[in-house]
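Right after this note come the structures.
What follows draws every value from the coordinates through simple rules; no lab data is involved. Just so you know, these numbers come straight off a predicted model, no measurement behind them. Cβ atoms are built from the backbone, for glycine too; each structure is taken alone.
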Structure I
Amino acid sequence: MASPSRLCQLTLSGGPCTVYWYTNEIGNEFNRETMTYLRPHLLEDALQWLATERPLIMAGCTDIYPTTQAPSLDGPLLDITALDSLRGITLVDGWRRFGAATTWDDVLRADLPPAYRMLKQAAREIGAVQIQVSGTIGGNLCTASPAADSVPCLMALDAEVELASVSGSRRLPLATFLTGPRQTALRPDELLVAIHVPPHAEAGLSGFAKLGARRYLVISIAMVAVRLVVDDGRIARAAVSVGACAPVATRQDQLESLLVGSQLDRIDSLAAEAMPLIADSLAPIDDIRASAGYRRMAAAELAWRTIGSLRVEAA
């Protein structure tokens, strides 16, 4: 009978450690395969090893096998879960900083302004509870799925990503970081260490809406994130982002311009102009979940419904 179990022996000595995987089969001796694995406690150690070894980076590992399409992880592996500087939500010089290894459960439990409600709503729909306590905000971005639930929300928050390497760090707007399906601007020697939200984006109310074949545990057909800042009965600022309807989630610049300055009690009159603006701006695909045409209509409807619910709340 083939082996029913595997044993793992780790030796940690402050640097990369060798992990031995043993498979016991009747009639055979133990077979040993080796791989290198590092779980550092200092960011500088992680960046140094990243620069020299080009390892596979591991955080929540909720999507690691689908992403790699490999039957096993052969290494080298860099586990960033012991880096305290990559975990937690803090204020730094007025900007809200989300460490890249912050989990979705951390986001749900955090005391955040109403502008982040859409991010919390998205967090509740990222897999089951087991995924939310393991999956990370940075991993969701680096996977760069067109249907990543967090991306429209973070785009509507004007988020920037912080990338670090042994050569230094740099910050990019999220829209610049995401370059295509499963593609980012991350260099081979860089690590996503944090997401930053500017002070102005913490104003207003927000909402997230998602359409799928069922309520939970589903890849989106379309999704939207909306943030509105209302002043004296008028929309002072608007941020609307649509996901799962293009290679990368997109901000709806024309729609935002149409909304800004509008009186709340006259928003309904803009529907005939707004809905085509949304639909025509998208570049969805036909796939097993929905046709491109359906996605266009669904995204426009979701966006307008979310705007309508926020209008009622702000009135």
Structure II
Amino acid sequence: MDFNNINTNINTNINTNVSVINDTFLNNNCKLTYRENNYVLPLEIADYEDGIDEGKQKQFYPAFDTILNELPKLKKVIFGKDFNHDSFYVNYHHDLDGSFIETHNDLKDFRWLVTCQIYFDYGNQGALTVDKRGEMHSQVPQKPNFFYAIPATNYSWHCVDDIVDTKRSILFRFAKRRHRSVLRPSKSKLAFVIDNTIKHSDKTYIKMSMRMGNLTEAWLASKDCENIFHTKWKDEDQKERLLYHLIEKGYDPIVIPSGCFPNNPLSPEHDEYRVIQESDAQQYDDMVFRKDDSDPLFCKAEEILEKHNPMEYEDV
């Protein structure tokens, strides 16, 4: 991830749209959900996009239109083409004194994801980008009508320090769900299914249980595996449906647990499995940031992940 290029300029009349949402908040016309030191207004753009909003959020339509009109341009700037997304949400954030966010990368269990934010206020409290060793890299400027976009990767680390002054913004994300795609599709009837129902510890903001699926995907791809599928994170029912669907389509599915790094993907060995326990979480976080090398197999998987291309996929 090249954080020198995270700022994406868009030519829109977004000032008007921002003021519409800001005025709505100030006039108390909307219910805001309060989390610790943070007010959040979820804007249901998906309903509007699908034509089922029925005029419930008319005050936000100008902002919705601006965002939707810019998506194809943003995708082409970031990815070089207009990939289909199947996840899209928008939040209005009002951060108060004491609000903060730990280091994270936003990717979670998505094939790809783009985080976009528009600030309302001047200040020195923009998001901080973090390098692959967990060190601060740079800060996003915070000023009214400033827009930036971060294409999420396994290494697009960023955080927000303790807020001192009120900070307001619109945050929206559009993404492709990992379990609705197949990596390296081929005519082979052999399929590899990464099982993301494994109970890895999610003690820290790194969200290791989701990252482990990506590590295993990269590992399998490095072994020239094709037809790589994912189960939905922590969803046993979807796992059973996926396996049934693949068998119905004539595939021979091989289930590989997330966190398994087999030398021979057709017959994984017991010592090639990793299940992150809560007691191990900090140690493995340190390995992610290259501060610990006590598990050589996991460290090798991280090296492979860094070189992996997750965009060789088709929608399913």
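Using the calculated result 1, 8, 14, 17, 16, 12, 9, 8, 6, 4, 2, 0 for P(r) over Cα pairs in 5 Å bins from 0, in percent, for residues 95-270 alone, pick out the matching structure from I, II.
Numbers: I: 1, 9, 17, 21, 20, 15, 9, 5, 2, 1, 0; II: 1, 8, 14, 17, 16, 12, 9, 8, 6, 4, 2, 0.
Label of the originating structure: II.
Assign the value 17, calculated as relative contact order in percent (Cα under 8 Å, 6 or more apart), to the correct structure from I, II.
Going label by label, the one that fits is II.
Rank structures I, II by distance in nm of label points 7 Å out along Cα→Cβ at positions 127 and 223 and report only the one at the top, that is, the highest. Intermediate results must be reported in sequence, preceding the final value.
Numbers: I: 1.3; II: 3.4.
Evaluating distance in nm of label points 7 Å out along Cα→Cβ at positions 127 and 223 on every structure, the highest lands on II.
The value 20.2 for mean count of other Cβ atoms within 10 Å over residues 167-174 was derived from one model only; which of I, II is it? Display every interim value, and only then the final one.
Values: I: 13.5; II: 20.2.
Here the read-out was taken from II.
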